[in-house]
Structure 1
Amino acid sequence: MLDYEALKLRRFYPGVLIWFKGEFHRITDPWRQPFSALKTVFSPIGTLNDKIRISRLRRKTTSGTLDSLFEHPETSTLLAIKEMGFSDGMINRFFKPFFGGIFLDRSLETSSRMLEFTFRMFSTGDTVIPEQGMGQIPKQLASHIPSDAIQTQTTVRTVKPHTVELSC
């Protein structure tokens, strides 16, 4: 549906920069950046046990089929990571800013299944953005639809499998 080549996708480095105690700390995905693994293990972001738990979370989310993730028991993301044993520091310095930003939900009330799905996607694929920004995605999608088929500032009355009824 999307023309990736036309979007000129640019990859992000597989890791994060976290501001803590007056400086940035780079935390990398050690499976994709093995030469940075030791620096990540000894970073002040999270405890050694937190890093072991990240490894377990990666194994859990990358095992089995993608569909099987949505069959796992469901709770909130916050409750799930607490039940996994992550420290408050790891939750507040990594999970809340990173996944809270992705989910637009700093309280992490988002489904734990979405955490697992998103974690799997970050662990197994590249994170990319169009060269001209995220706004290029809806522009490209809209370019394939007749201009009179798109209406904004309109109340939706009902949504059915192949129909959207508007209140005009």
Structure 2
Amino acid sequence: MLFVTLRVIHIVLGVFWAGTIFFFVLLLEPAIRDMGPDGGKVLQALGRRGFLNIMPLAAVVTIVTGLGLYFLVGGGMETGWGGTPMGIALGVGALASIVAFLLGWFGLRANALELGRLGPSLPELQDEAERGAALARIQALKDRNRTLGRVIGALLAVAVLTMAVARHL
């Protein structure tokens, strides 16, 4: 029963995590960019709904349940199972998802929090040089997050694909 429970949690939250990132990178972020300054309102609304807390939580639970499954399927750490085609595929997927999480937490999320602080402060900046510097920083953070989102999306695609085919190798 433990295996089934871990598997259901892992799959449901993994689909949520990867699917949300794919949707965000492929559709939502470009649409927000097309909206210009009003796009920030969408991101602020997502922030108020806990997006920057829900996504990391889903990622962590996905990773922890995945590691539990890896241990259960592999018979613990004392076997050579990790060197089998299935073990290698699952290991590659796990590594990709862990790197995606770390980039999301220390990169994307940190940048988004800074954007959340900078954006609302713009109207208060009267000095043209300060305002210009803040706008440049905002654009740099947006550009960095666009790149990070694509990298994270690619890593999660690797994770999804390797885990989808692992048992058939």
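Rule-based calculations on the coordinates, nothing more; no lab input. What you are looking at is a predicted structure, and each value in this text was computed from that prediction instead of being measured. Cβ atoms are built from the backbone, for glycine too; each structure is taken alone.
Using Kirkwood radius over Cα pairs in Å, single out the structure from 1, 2 with the greatest value.
On the way: 1: 18.7; 2: 17.6.
Once Kirkwood radius over Cα pairs in Å is worked out for each structure, 1 has the highest.
Work out the source of 0.45 here, i.e. which of 1, 2 gives that when FRET efficiency 1/(1 + (r/R0)^6) of positions 37 and 77 (r between Cβ atoms, R0 = 25 Å, to 0.05) is computed.
Numbers: 1: 0.45; 2: 0.00.
For FRET efficiency 1/(1 + (r/R0)^6) of positions 37 and 77 (r between Cβ atoms, R0 = 25 Å, to 0.05), the value 0.45 is produced by structure 1.
Looking at mean count of other Cβ atoms within 10 Å over residues 13-20 over structures 1, 2, structure 2 comes out largest. Using the calculated result 0.10 for FRET efficiency 1/(1 + (r/R0)^6) of positions 93 and 157 (r between Cβ atoms, R0 = 30 Å, to 0.05), pick out the matching structure from 1, 2. Corresponding structure: 1. Could you tell me which structure in 1, 2 was used to calculate mean count of other Cβ atoms within 10 Å over residues 61-68 as 18.9? Source structure for this number: 2. Have a look at 1, 2 and say which one yields 26 for relative contact order in percent (Cα under 8 Å, 6 or more apart), as calculated. It traces back to 1.
Ranked on distance in nm of label points 7 Å out along Cα→Cβ at positions 5 and 29, which label among 1, 2 comes first with the largest value?
Values: 1: 2.5; 2: 3.6.
Across 1, 2, distance in nm of label points 7 Å out along Cα→Cβ at positions 5 and 29 peaks for 2.
Taking helix-only ellipticity at 222 nm (-39500 (n - 2.57) for each DSSP H run of 4 or more, over all residues; to 500) from the coordinates of each of 1, 2, which one would give -26500? Clearly, the read-out refers to 2. Which of 1, 2 yields 2.3 for distance in nm of label points 7 Å out along Cα→Cβ at positions 53 and 149, as computed? Only structure 2 yields this read-out.
Looking at Kirkwood radius over Cα pairs in Å, for residues 21-116 alone over structures 1, 2, structure 2 comes out largest.
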